[in-house]
Structure 1
Amino acid sequence: MTGFLAEIAKRAAGRWLDLLVLPGALWVATVVLGLRLGHAHAFAPSRLSTWIDHQASRPGGHDAAGILLISAAILACAAAAGLAASALGVAVQRWRTLPGRRGLSRLAVALRLRRWNRTDRRYREAFVAAAASTAAARPAADRRIHAAHAAHVRLGETAPTRPTWIGDRFSTTGARIHADFGLDLDHVWPRLWVILPEPLRTDLSAAQDAYATASRRTAWGVMYAFVAVVWWPALAIGAAVIVAGETRSRTAAVALTDLICASVELYVTDLADRLGITATRPLQRSDGLEMMKALIVIR
C-alpha cells in the first residue's frame, strides 16, 4: 500500500509539474523579459544579459539561502500562474457554450451568424448556377459547389446560436439526441455514465481531458497577450498560442461529442431496461419520452 500511494503521489506531482509549473515558469520568464526590455527595446537581448550579469555579481548572488529563496519564489509564481490559467480555461469553456444573449457573447454570435448567412447564400447560389450551367461548364460548377460546401461546414451545419463553433457543436449534439430519441442529455447522461463499459468511460475521460488541456492552452494565450501591456511582442506569442489552443479544442470537441453520441446510441436501451421500460432497438422517440418521464419522477 505504501508503494502504491508513493506511485500515485509521484504521478500527481509529475502531472502538476507538466500542467502548471513548467508552463507557468515560461510565462513568468516572459513577464520578466518584458519588464526588462519594454516596448522601446523589445529586441535588445544585450539589456537582458547586462541585467543578469549585474544580478549575478551582487554579493547575495552566490548565497545558497538567497538562491533557494529566489527559486522558491519563482516556483510559487509559476504555480500561481498555472492555477490562474486553469481557472481561465474553465471560464473559456463556459463562455463557448453561453446562449449568446448579452454582452460579448451576443456580439460573437451576431458576427458568426453574418458569416454563416453569407456562406449559406453562396452555397445556394452555387447550386442554382450549376443547374443552369451547360455540360461543358458542369465540372467548374461542381468545384464551386464543393468549395462553398466546405466553407459552409467550417462555420457549422446549422445557424450559429453560441459564441463559438465549439459551443454550437455541443449544442447541436444535445439537440440531435433530443430530436432522435426524445432525451434531454443533461438528465440522461449521469445515469448513462454509470452503466457504460470501462473502456468507453476511459475514452470519454481522455477526450474530456484533451478538451480541458486545449482550453487551458487557449487561456495561456490570453495570459501571454496580457504581457503585451509591457512588451508588445507578447501579443504575437499570445495570438499563436490562442490559435493552437482553439485548433486543438475543435479537434477534442469533435472527438468528445462523437463519443457522447456513440454512448447514447449504443447503451441508452440498456438504461431503459434498468429503468423498467421495455424499449425497442434502436430506441424510438416514444420510448425516450417514457424514459424522461421516469427520470423526472426519480429526480
Structure 2
Amino acid sequence: MILLANSEAWPGFADSVALLKQGAHGLDAMVAGIGKVERETSVRSVGYGGWPNMLGRMEFDAAVMDGTTRDVGAVGALPDILPACAVAQQVMQRLPHVMLTGEGAKRFAIETGFSPEETLLDDSKRIWWERLEKELGADAARFPDVPLIPLSTTITDPERVRDTTVFLCRDSQRGIHSATSTSGWAWKYPGRLGDSPIAGAGFYADSRYGAAACTHTGEMTVRCSTSRSIVLAMKLGHSLEDAVALAVEELSELSTGFLAGVVIHAIDAHGDHRVVNFRCQGDIKYWLWEPSMSQPELRTALRA
C-alpha cells in the first residue's frame, strides 16, 4: 500500500491512512480524507478556506478515478456545496456521465443528499472586495455590471495560491486510485475550470501501471494532458522517473499562454513514488505513507 498527497492534505491525511489500514477501498479512504481538507479554513486553496471567483462566488472543482475500472466522476464550478469530492464520487457511482458543472452539479448534489450552504468566509469576502474595489476605482459603483476580462490579468489573490488537494493511493486490493479537490484560481473568471476535474490533465489512474496528479498551473497541464501522459508512458515501458521527466519536458516546451509552475505527483504499480517541482518557487512539500512507516512523513519534492 501507499498514500501520496500534497502538503495541504494534512487535515485529512491521517484519516485516509487509518481507513487504508482497515482495508477500505482507496477511493473511500481518500474522499474521507479530502473531506477534512475541504472543511479546514486555513487551507487557502480548497473548500471553505478557498478564495472566490471575480464575482465573489465560490466555485469548486473535484474528481475521483478508480484505476481498476477507470471509472471517473467529476464536478466543475460547483456552487454552494461541500464536500465537493464526495459529490464527484456520487457522480461516478450514480450517473452515466463523467462530469457535471455549475447549477447542474448543484442540483445533482441536492438530489443525492447534500445541502446548500454559504461557503464564502466573511474575511475572504472582505479581502476579495477590497482588492476588486481598488482595481475598479470609480467603476466599483457599477459592479457587477462591469467588464471582467481586463481584470483577469491584473487581480491576484493575496497568497498567489493556485494549488489543489491531490491524493493518490494503492490500496490493500492493489487498486491504484486518484482524487482531487480545489476552489480553483482565486479571482478567476466565473466558470473557469482548471485541471482538477479533467481526467488526463489534473489526474489519471490505471491500476495496471500507476497514477499521477498535478497541482498549481492547471492551464498548462490541460494543454499537455500531463497526468495521462505519465501513466501512458509507464504503460509503454518507461520507468516512473522517465515518465515524469517526459511530462516535464512537454511542459517546458510551452511558450505561449499563461506559464508558471506545476507540481507533479505520481506513483507506479510497484509502490514507488515521485514528486517533482517544475518552476514553483521555494521548496514544495508532500505527504507520504507506506506500511513500513510508523507515521506519515512530510517530504520535499525534487526539482525538475
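Values in this text are rule-based calculations from the coordinates and carry no lab data. Everything quoted here is computed from the prediction, not taken from an experiment. Cβ atoms are built from the backbone, for glycine too; each structure is taken alone.
Matching task: 230 is the computed value of volume of the Cα convex hull per residue in Å³. Pick the structure from 1, 2. Attributed to the structure labelled 1. A value of 1.04 for Rg/Rh (Cα atoms, Kirkwood Rh), for residues 70-213 alone, calculated from one of 1, 2, originates in structure 2.
Looking at structures 1, 2, which one was FRET efficiency 1/(1 + (r/R0)^6) of positions 86 and 278 (r between Cβ atoms, R0 = 25 Å, to 0.05) calculated from, given that it came out as 0.25? Of the options listed, only 2 reproduces it. If you line up 1, 2 by distance in nm of label points 7 Å out along Cα→Cβ at positions 78 and 286, the top spot, with the largest value, goes to 1.
Work out which structure the value 2.7 belongs to, where distance in nm of label points 7 Å out along Cα→Cβ at positions 94 and 190 was derived from one of 1, 2. Numbers along the way, then the final one.
Numbers: 1: 1.8; 2: 2.7.
The correct label is 2.
Hey, helix-only ellipticity at 222 nm (-39500 (n - 2.57) for each DSSP H run of 4 or more, over all residues; to 500) derived from one of 1, 2 reads -9000; which structure? Going label by label, the one that fits is 2. Among candidates 1, 2, the computation of distance in nm of label points 7 Å out along Cα→Cβ at positions 142 and 174 that gave 4.1 used structure 1.
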